[in-house]
1. Name the one structure among I, II that FRET efficiency 1/(1 + (r/R0)^6) of positions 72 and 272 (r between Cβ atoms, R0 = 30 Å, to 0.05) of 0.00 was derived from.
2. When helix-only ellipticity at 222 nm (-39500 (n - 2.57) for each DSSP H run of 4 or more, over all residues; to 500) is computed for each of I, II, which one produces -5000?
3. If you rank structures I, II by Cα Rg over 2.2 N^0.38 Å, which sits at the top with the largest value?
4. For structures I, II, which has the highest computed value of relative contact order in percent (Cα under 8 Å, 6 or more apart)?
5. When Cα extents along the principal axes in Å, for residues 48-127 alone is calculated, the result is 53, 37, 22; to which of the structures I, II does this value belong?
Structure I
Amino acid sequence: MRHKQHSILATALLAVVALLGAGLLAPEPASAQLQKIRMTQPVESLSFFSVYVARANGYFADEGVAVDVIMTGGGGPDIHALLAGDAGFTATATGQLVKLHQEGKKVIGVQNVLGKNIMTAVMRTDVAKAKGLSPTTSLQEKLAMLKGLTIGGTRPGALSHDMATYFVRRAGLVPGKDVQLIGTGTGAVIIAALEQKKIDLFVMSTPVPEEAIQRGIGVMFINTTAGEVPELAEFLQQVLAVTPEYARRQPDTVRKMVRALTRANQWIVDTQPEQIMKAMKVYFPRVQDPILLASIKNVRQGVIPDGRMTERGVMAVQEVMEKAGLLKRRIPWTEIVTNEYLPKP
């Protein structure tokens, strides 16, 4: 009986070996052996360009990690998940890190996801005509046009609202007195507010400005990404961030994530926008091609190929926060970010 069982087992093993050799019985996929990592992201936005590219092009997998990206519906919950240990990483706004430092909680940026401010100001078409806005209008002249207008942003505390406040104060005007600032939500809601003349202009990130312009509802007012505001030419808008404790425990994992995103940065810079759009359609299927292409061209200007962060970029974030009344004190940039985990030149 025992001899018969051994014979059956031997026959079965030989059959398995034969199937493997013939390629009919595949081994467990390599993806099952990847290190699983959870990363939060506040919203679906091209401001997290390199995260999408690293996912689409398989750069995370090339580093041996399987990244589960969790959308948290806005800034705040993304950081809270990180601090609670529910996620190892977050791709988030640098301003969130500054706010945490003011509260005595430390999270550090380890890679430059987006190195320019892509918050664009769009003015309603009829208002622009009445104000005499033209392609030759200077920044100072544009800022003077803000008096008496109503500006829309996502909500108080969001970067869009902070940037609107920054423009108003840079013009020497008083928010709430000379200019009204209101929270109008995002996407279709803020475009509808512009179309229905509830607001005269808005400050938002791509692709909302491009859609408003494409539909003829608004015109470009201030293009921060293109360098129209000189003091914000460098602006560390988005970073990959971790807690110091996680970085100390798993430095190799941090380097893997940083390498994947930096590789994505380089690919974005080296690749034609039309080819990039093909990769992005998976993540933005409802955005019309002309709008998505215009958005890619705009945001691409803010992607830093080597992923490095600079003092100027971090301090520009604090400049905007200071004018928005959100900064208690300026924090040294090296307390907020580190280039330690970037690939060596």
Structure II
Amino acid sequence: MLVIAPENNRELEKVRKLLAILGQSYQVLFTNLETDLGLGEDSLASLLTYTDPSSREGQPLFFNDLPVPDYWEPWTMGITTYIFDGQKRRGNIILRKDIQSRTVEYVEWLGEGDTVLTIEDYNRYGWRSRKRLLEEDGQTYLEIYYNRNQEEVLHHFVKEGYFLYQKKSGRDQLYANEEELRRALFDKALSGQEPLICLDSKVVPLLQELGKEDLIFCSPHQENLGDLQKQVKQILILNYYAPEDRKADFHYVAGLVDPGTITFQTKALIMTASEEVESLAYLVESLPGVDFHVAALTNMGPKLTNLSSIPNLHLHPNCSEESFQELLASCSLYLDLNHGQEVLAASMRAIESG
């Protein structure tokens, strides 16, 4: 199965989880020019540059291993990392999200007056995958895409919009715009009859032209999908909608889980934005075998803190997003005991997570 997506976003993550639950293997094809791609992922750029099997081997580049001219040297000062030529700063090294690993995401090369002239992107396998050349106002005018051997493969003339594909043999290929490049690459990449799931509405007409009739489209919302509904075989809605609000022609996947993959934990999570948690004391005392975790984004008032002596009640005031995610993952029960729509977003995310 092939999943076509505009970028690595929350909607794609939901589809990944759904396919994992179903035990379905899949590949992802991004409709953009992303160059930092994991196993089982491709993009318009990587279809031309990740052609060697060794392209996906290796580790992120350690900052001190970055190639620099003689007598230039990288210096790190915690999160901030620079390249110096003696006392003169020649570049900035921006590290990947795992800051402690000190590996390179991209490098800004400087001209006079600390003006950024070029930006070089490094992928998770440790090799330079793209160079961006900038004008004085910081706008990119040329992007150069490399393969693992550091050969220039694709040139994107940003302002003019066209692309030049430099083939290993034969004449170079010119594409007038990204749509023309996408059409040519999709024509080759989608030559098989594998099932398709699409999350990018912009490419649905192209997929139709290529004869992909059994197309499944995924949308986070159920609104304004009339035109798309005529072009695809099926529409899956990723966000949660109450049964009475659902449309008959769509399929809803929020909350779908495989019970066989879940270990039940006698823990219940309650997210609140006030002290008004209905019948909390009665519920906690009536179910001594269940650990109740009450989380709030702010401080908690006395109606809650006065219950802190109950052994199976755990309060989490000023709960961060990270802590909320950990609680949501560890609790098998989510109880919405709030009045009104105080924490609707948290309730919806709990439903989506199963």
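1. Clearly, the read-out refers to II.
2. This figure was derived from II.
3. The maximum falls on structure II.
4. Answer by largest value of relative contact order in percent (Cα under 8 Å, 6 or more apart): I.
5. Answer for the origin of the read-out: I.
Laboratory data are not the source of any read-out in this text; all were calculated from the coordinates shown. This one's a predicted model, so the numbers in the text were calculated from it and none came from an experiment. Cβ atoms are built from the backbone, for glycine too; each structure is taken alone.
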